[in-house]
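Computed from the coordinates by the stated procedures, all read-outs in this text should not be read as laboratory data. A quick note: this is a predicted structure, and the numbers were derived from the prediction, not measured. Cβ atoms are built from the backbone, for glycine too; each structure is taken alone.
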Structure I
């Protein structure tokens, strides 16, 4: 399914559960609420969107995620995430709030490329802590602005 050039008040699991791929392009999205979606089976693609509120706590992007060229306005709390069989690609975005990765277990690669983390992220931080993120297939990080290895947790 493709949604293009729309204003979307709320996107949640029910909207995408029966899709193999769900693609949002050039949309203004007030809220994406995927809290507690332990197995999101759709490949979620979000491109060139403005997202006011992204809620992904405990969401497993099993078939991958592409978040590209978006502006995300809120603080993101991504705890107990990952569990992805396909790559998670976060590319060319501006994150206005802190992007908290807490105890995420990435089964496939995660890529952070050409992003601007205004308040930083702890994707590669929290070294030696029990909640440090794990990467089975590794990670690719290149050309990001902002601190990506913050040693703190923000909830």
Structure II
């Protein structure tokens, strides 16, 4: 089964880029400087920020469905991001070396399944999830910290 993994739209976050720390704090946003790689996974570029690069940390509503599965959690975005990454039938760099939890949703935003991907299993688990005709999309999360990683759609 063919799939697409896309980063978040940069337009949503551009108004925050370059704001002073006090203005960010008033919006519940924290600027951090990446001090290691991996460690600061950008949800726009789907790559880890380079050491020394600025990222913004904030609460993001990743699953806006009007269901009990509505979800929000902390995410990072790079202030240098200019466009969302798009990966077709391949995994983005932020999935590599991390356990990835897959939450499988139907068209109504109801959870219909889940899987845990370790050691490079994510691609096969995504394909298997989309074997279910009721699976409309998948949300990938970093299994250890629980943060949203990316949305996966069937092609």
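If relative contact order in percent (Cα under 8 Å, 6 or more apart) is calculated from each of I, II, which structure is the one that comes out at 26? Answer for the origin of the read-out: II. Among the shown structures I, II, from which was the value -2500 of helix-only ellipticity at 222 nm (-39500 (n - 2.57) for each DSSP H run of 4 or more, over all residues; to 500) calculated? Checking each candidate, the match is II. Across the set I, II, volume of the Cα convex hull per residue in Å³ reaches its highest value in structure II. Out of I, II, which one gives -0.98, -1.15 for log10 I(q)/I(0) by the Debye sum over Cα atoms at q = 0.26, 0.31 Å⁻¹, for residues 23-78 alone as computed from the coordinates? Going label by label, the one that fits is II. Of the structures labelled I, II, which one yields 1.1 when distance in nm of label points 7 Å out along Cα→Cβ at positions 119 and 143 is computed from its coordinates? Going through each structure in turn, the value belongs to II. Kindly point out which one of I, II the value 13.0 was derived from, the read-out being mean count of other Cβ atoms within 10 Å over residues 7-14. Computing mean count of other Cβ atoms within 10 Å over residues 7-14 on every structure in I, II gives 13.0 only for I.
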